[in-house]
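Every number in this text was worked out from the coordinates using simple rules, so none of it is lab data. Predicted model only: the values in this text are computed from it and were never measured. Cβ atoms are built from the backbone, for glycine too; each structure is taken alone.
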Structure 1
Amino acid sequence: MPNIRLLELDEIKDPTIRALIRQAEERGAPDPNFFRVMGHVPELCTRMYDLWTESFNRGSLDHRLKELVRVKMSRYVSCQY
């Protein structure tokens, strides 16, 4: 399985994506490295960030339940991350 190189912040030309990564680093979530990989495709990166924000920071479900679902899903697919 190929590895995709993490982009350094100065390699990312889109100021919106750089701001999203800085925000993720300050907050501790989502994992900024995920967006350093996604930065190879800027449109996908910003849409994934929007999806993540909507899914995990808003809505009527309790945050603890959302976290349990994330853990269960990652174990179900044998995710080591």
Structure 2
Amino acid sequence: MFKGYGMSRVVLSIRIQRRLKEEAEKLGIDIRAVVEKALEEEIRRAKFMRFKKLVEEALKNIDTTVEEWIKTVKEIRIER
């Protein structure tokens, strides 16, 4: 999703426990890659939760459940 070369980058400065940094370095862990991946996953999760909340609010006004709505959407996708 966010992968690609040529994308602009920013510097993100955080403080973590010294022992975590030292152990990660000893183990050859790419801290930047780990943080970037975790942030991508958290953004994806937050967007999903926001979408889910919007769907749940919309479904309050119609006579169906979230599960029925998801099933219907999947069926429509399969028909394409």
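Taking distance in nm of label points 7 Å out along Cα→Cβ at positions 23 and 71 for each of 1, 2, which is largest?
Details: 1: 2.7; 2: 4.6.
That would be structure 2.
State the single structure among 1, 2 that was used to calculate helix-only ellipticity at 222 nm (-39500 (n - 2.57) for each DSSP H run of 4 or more, over all residues; to 500), giving -22000.
On the way: 1: -19500; 2: -22000.
Going label by label, the one that fits is 2.
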For distance in nm of label points 7 Å out along Cα→Cβ at positions 31 and 55, find whichever of 1, 2 sits highest and give me its label. 2
With FRET efficiency 1/(1 + (r/R0)^6) of positions 15 and 47 (r between Cβ atoms, R0 = 25 Å, to 0.05) computed for every candidate in 1, 2, 0.40 is reproduced by structure 2
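Percent of Cα pairs over 15 Å apart computed as 74: which structure among 1, 2?
Going through each structure in turn, the value belongs to 2.
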